Structure I
């Protein structure tokens, strides 16, 4: 099987200063019967934003697993402002606010046409394969340090 050419591979978004930006398109499968995005799907978009943020700073999930580590969300707060609808082109913007011990705190906002429509404050913890908290690898902390305000 041929390798996917780089210019057609799925995007992980891009960094805009200390903020990660991930484009997301809304498809029929994302919506309820009224054409509005189902509220639980916003969690998926925010998860993709955090995952690709970490991937772009050099720490993808497979690299974490090689070190017997993973992340789990321990706290999340969402604020819905306006609904996303079928065919919308959104931007998921992610920043990291802090790291402390095993915890990382993120702020995320979903934008449509220059307007924020949903935001999240997320606290994630680094855990070992038994689910116990552990400090993230020093290289992850070093990669994140310049991105923390």
Structure II
């Protein structure tokens, strides 16, 4: 994915979210589990003070779903998939399949960890210090919400 892609800021935010938020699980198709488990181990090495790390769990469809630890209902924190997420305007939505996006997402998370994220200033890339605007992101990607 190129940085000129309208989804690029959402991918960056999804990677930052997976690293900084208290996420209960990363749901993804089984072929991606080894890479995600490796990433969780790297998170443990890089974030020694962190007490909880996400579990990697299986989902049968070609999606990635981040579920929050504070289950305040069925609202995912992030959803990568083709299903329309208009009913969840606060969910970070990337309208691509897991197969299309996983390699870029994992590489972005590795790059952020190597830069010292989230325990560093300015290493999270453009927009890292600002509050995420999901409405603007969906407008940029021209998806219905």
(message) Comparing distance in nm of label points 7 Å out along Cα→Cβ at positions 11 and 43 across I, II, which structure shows the greatest value?
(response) I
(request) Assuming 14.2, 40 is Rg and Dmax of the Cα atoms in Å as calculated from a single structure, say which of I, II it is. (result) II
(request) Compute distance in nm of label points 7 Å out along Cα→Cβ at positions 59 and 91 for each of I, II and report the one that scores greatest. (result) I
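helix-only ellipticity at 222 nm (-39500 (n - 2.57) for each DSSP H run of 4 or more, over all residues; to 500) computed as -5500: which structure among I, II? Mind showing how you got there, number by number?
Details: I: -5500; II: -11500.
Matching structure: I.
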(message) Say we calculate relative contact order in percent (Cα under 8 Å, 6 or more apart) for every structure; which of I, II gives the highest result?
(response) II
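Rule-based calculations on the coordinates, nothing more; no lab input. Everything numeric here is computed off the predicted structure, so don't read it as measured data. Cβ atoms are built from the backbone, for glycine too; each structure is taken alone.
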